[in-house]
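Participant: Down below are the structures I want you to see.
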Structure I
Amino acid sequence: MKRLFLTSQVQFVAASIAKKLGDDTKKPGVFITTPLSGRKHTAEELEWHNENRRQLKNSGFNFVDYDITGKTSADIVHDLGKYEIMYVEGGNPFNMLKHSLENKFSSYVTERINNGLIYIGTSAGSIIVGPDIRTAERAGHSAADSGLSSTASYGIVNFAILPHWGNADKRKTYMETKLPIAYTVSYPIIPLTDTQYVEVRDDWYRIVDVTKE
């Protein structure tokens, strides 16, 4: 069964996801850090990332870090085959897509998910499994900035996530860049607040708001 949990910011919803997974949280897991690998970050810039780690651990998940940057297709198959849960962190989805195409990580993950791998994503990690990542464009984050000729993505789900919906610090970017792009695309768009996530089971999905649980 295909099973995904697509979050805006996992730190706020990790406990809810863990409750749904039950004992599956104890399965061996891998934490894909690649969306953060495109540039160096200050300690302050990584506060959200560190809190994501803390809340995943507090919720019972046990992840080993892995960066797909520079890995070959053979490396991916060899290194990741033992993991049954995959978490892909937030960051730059264009950087993530670039490396995914270089070593066929996208095809590998698609096949694994279709065969039972549990997938959890935050922001970029949620955007990347959709049909296209155009709606994630902003200054410094675009296909051209990452050397991509296309924004077509994994296509594991048929909708695009707009993360951090309603956050005051994201308003300017959404109004000036992301919403005008979103208005032109033909696939479904799901705006997602930081306290919501999309639960996917095969071709069925629903939006979960943890403030209502």
Structure II
Amino acid sequence: MGKERSGTGVFSSAERAVFRRLNTPEKIQRYLDCEIVYNKELDGPTCRSPRRVMRDRTGHCMEGALFGAAALRMLGYPPLLLDLEAVRDDDHVLAIFRLRGHWGAVATSNYAGLRYREPVYRTLRELAMSYFEDYFNLQKEKTLRRYSRPVNLLRFDSIEWMTAEEDVWAIPEYLCDIAHRPLLGPGMAARLGPVDERLFAAGLVGLVR
């Protein structure tokens, strides 16, 4: 686990107190699940910084990933994002971390199965594939197709991504522009069946409409 604490002093003492409580990846996920309301962007698109997520108590998948990356950075992990790309569906962004050679993830989603992953995956492809069965749209199609390389958010420190009052659109724009690797081989997508009714119902538990 690398030491990536540079820049953490930009938070206020009250904000740092929140982060001190989140001293494991599991606690970061619990904070996102229990204290942050899913952002449906009813007032228009947003890309809040972690400071604004804490203050507004709301965040969607991108905003939750940014908060997760900042909280992981406070623990000494590099602030890494991984983008999952879908068809006929929204992309999904994870804050990822590596522990003892294995990858895990912290994430916000309106779907129950697209959140935390324990650090048990040997490769990023394994981690991305762990989301495949739970990644579906409301037409019950399995939609996950590609994943990106890890993006270290240190490259965005110049725009103060952790504390900016303005939306940090440069980050999702960058994630959309970088290359993604396919998860399925030729012909596989055409053979996919619909999502099982029970899995579909389970995935919608807690859905914010």
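Participant: State the single structure among I, II that was used to calculate distance in nm of label points 7 Å out along Cα→Cβ at positions 29 and 197, giving 0.8.
Facilitator: Matching structure: I.
Participant: Identify which of structures I, II gives the largest calculated value of relative contact order in percent (Cα under 8 Å, 6 or more apart).
Facilitator: Working: I: 28; II: 22.
Result for relative contact order in percent (Cα under 8 Å, 6 or more apart) over I, II: largest is I.
Participant: Comparing structures I, II by Cα Rg over 2.2 N^0.38 Å, for residues 13-76 alone, which one has the largest value? Could the numbers behind the result be given before it?
Facilitator: Values: I: 1.29; II: 1.05.
When Cα Rg over 2.2 N^0.38 Å, for residues 13-76 alone is calculated for I, II, structure I comes out on top.
Participant: One of I, II was used to compute distance in nm of label points 7 Å out along Cα→Cβ at positions 53 and 141, and the answer was 2.0. Which one was it?
Facilitator: Values: I: 2.0; II: 2.9.
So the calculation was done on I.
Participant: For the read-out mean count of other Cβ atoms within 10 Å over residues 109-116, a value of 15.2 was computed from one structure; give its label from I, II.
Facilitator: Structure I accounts for this read-out.
The numbers here are math on the coordinates, done by the rules we state, and not lab data. Model, not experiment: these values are computed from the prediction. Cβ atoms are built from the backbone, for glycine too; each structure is taken alone.
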